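See the structures that follow.
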Structure 1
Amino acid sequence: MSQPPPRQPPPAAGEPLDAQPTQERAGVAVGVILDIDGTLVDTNYQHTIAWGRAFSDHGVDVALWRIHRHNGMGGDQLVAAVAGDDVEERLGDAIRESEGRHYGELIDEVRPLPGGRDLLTALRGMGCPVVLASSAKPEEVERYVDLLDAREVVDGWTTGGDVDRTKPHPDLIATAAERLPDTPGVVVIGDTAWDAEAAGRAGFTSIGVLSGGFGAQELRDAGCVEIFTDAADLAEHLESALEAVRAAPAAANG
């Protein structure tokens, strides 16, 4: 198969690259909304540590395991979820600022997860348009896109700045879907129950990977139709995974 022509990177906001499908996209079955943190890049434990230090900075004692269980939520949701509404009202913005500083000290440790870029190229090879759906800060998402060398293989991306509410609310998924070209179906791929819950609220099927630390049954209970060890495992079994998505109830496919 001949290689598709190079595509220009999306602008900072992650708008679609162009309106014309490549030749390999003829007859595409599904559009893909793909989570980044914990799915394509190994950030979940750095974020857990950064949040733990941020809470500690402000005298709030939160166990790291509880923070880890809420990875996948954006910072606008996480503070109240793990520490309560009172802490959010009094200290939410200050804690988020501290987390950004602490995470900035750890971000150089972040590496792609096994198969992260392979999954992107496999999806493109099968004609699936891809939008990366992240609630991270814009500068962090840009870093991850470059780390994955993904600018020419994805159609766009989101950041936390694109929506007022992050996962598990459906806003981020809906925004990502708007940046996909028209397809008969859409699937969301992510590593947390919050990804699957947001996908379901947006009306889409989801596939889960275990690389974020959530268990297979938790992901199934949240709505995932298929579970894989990591991006590498999914890339290896991509055709059967997409068949499962096509076979999912029509209502789940948006």
Structure 2
Amino acid sequence: MLVPAWLGGSWRQFSETPQYLLVAVAFHLASAIALFIIFAPRWIAILRSVFTWNRDSSGFRIFWLLVLGTLPVALIGYLFNGFFQKNFEKPLSAAIFLTVNGIILLGAEQLTSRRSLHTFPADENLAIAERVSPGQAFIIGIGQSTALFAGISRFGVTVSFGMLRGLTRSIAADFAFLLSFPVILGASVVKLPKLGHGSLTGSYGALGFGALVAFIATFFSVKVLVRWFAHNSLRPFALYCLAVGAISIVKFGLLN
């Protein structure tokens, strides 16, 4: 939302067309595929435990924790998606919520700094199964729903809510990575039929190239973030959100 607004010109006009939504959906679908590939061994273990109904496995428990974490955003998004798009997908609103996002991340770090220093455990699935309760998963899902406001980082706010519910940063980040896949995939699949509509004739090559770039960017950025959150905090990202959000508020609010 903010990038097209900052670029202005024809790009900003394009961002207000139905075709922009279709492009965004294609990019999200590419990102979802990248997320699955990165965590493929773990997803295979989770799905295998469900198909074999292995109720004693960590994968079986994680599956239902992910269902609980996905329910809030799925329900709220389905019921109020039009409301969010109509009222909050504006540059100034995105700038305000980006600033709020930075405050949330800094607050989570400050309030949980003593217990957030643990590194990733050897068995991530087992750690999630043992340390994330159904209640925590559902509340984290509610926190993830705030990303329906343009400007709120889905991953950042999910990690923050996990930390505020008593998880270490590493476990909260790991759970957030897994939780992001069904949400991004679901949002893409729901709107996937629309990709065949609209005036994108002759532009499918560009769309495919953009999706490939989104796939590569997601793949390598998540790889880096997995390592980053094993030993580092959310503070650099929080400061970036605060800085860009504040500058954008000035541009699209005070100077507009």
Structure 3
Amino acid sequence: MAALPGSLLQAQVAGVMTLTLNRPKLSNPLDAELIAALRDCFQEARDSAQVRCVVLTGSGRSFSCGADIPELEALLKESPHAYAEELRELLYPLILLIRGMEKPVVASVNGPAAGVGASLALACDLKVASEDATFVCSCSAVGLLPCGITGLLARQVGLSRALELAWTGRPVHSQEALSLGLVNQVVPAYRLESSTFELVRVLLEGPGRCAGLTKKAMNLCSGRSLEEELDYEAGLQDILVSAKNHQEGVAAILEKRPPVFD
């Protein structure tokens, strides 16, 4: 595998690969380079007999603020369809890897997770959240769908609540996330790492092949395949990304002002 960018840290100890989003000064935004590096690491974890579990977390006070907005704006200047193409080439293959690999993936959510950042956390099999964690399960601030988790979110919290979260973009604080079933545990910030690895220890003590096939069976019980869901979602994002509301949302974030949507 190629050398990792500085925006991603990788460690592997005793069967556990830990991946840390590492752009803390910017709240760990997900740019194309970082998503590609995550994809490569998850492929390595999937294929390695030495890796039995993956932990995903963020450095600093945030898990991830979501998309890298300046990069997104530059991408759309190249082509109005470039965003949907990047989703299909980078983000969606990453989510498919996380959901499809027959090994547990645990998110250790150390702080706010928004937009694509929330999608990445919620795509993981199990989630341990700090009391400081919040989730914004929406990209409505830039006029887009939640990326990669529209079907997953509806199955996790029910259609009505999923629509509320996607439409309003309101933050879901850790205790509410626990009550909704979005996370498995909420712990004090100082206990997040130890609690995460206590859960991982329990997983490693179990039958690995059984855990993998259980995950596969539960994924197949969802009806429409995840590939079909993501392909359909990408088509809708392609429509929305060309609309004025998306352009207004991006401009508002860059100009640090409230958006004025149609």
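Some values worked out for this structure:
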item	result
Origin of the derived value 0.45 (FRET efficiency 1/(1 + (r/R0)^6) of positions 126 and 214 (r between Cβ atoms, R0 = 25 Å, to 0.05); candidates 1, 2, 3)	1
Value 0.7, calculated as distance in nm of label points 7 Å out along Cα→Cβ at positions 134 and 150, assigned to which of 1, 2, 3	1
For 25 (relative contact order in percent (Cα under 8 Å, 6 or more apart), calculated) the corresponding structure among 1, 2, 3	1
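Here, each number is a calculation from the coordinates, and none is a lab measurement. Being a predicted model, the structure only gives us computed values, none of them experimental. Cβ atoms are built from the backbone, for glycine too; each structure is taken alone.
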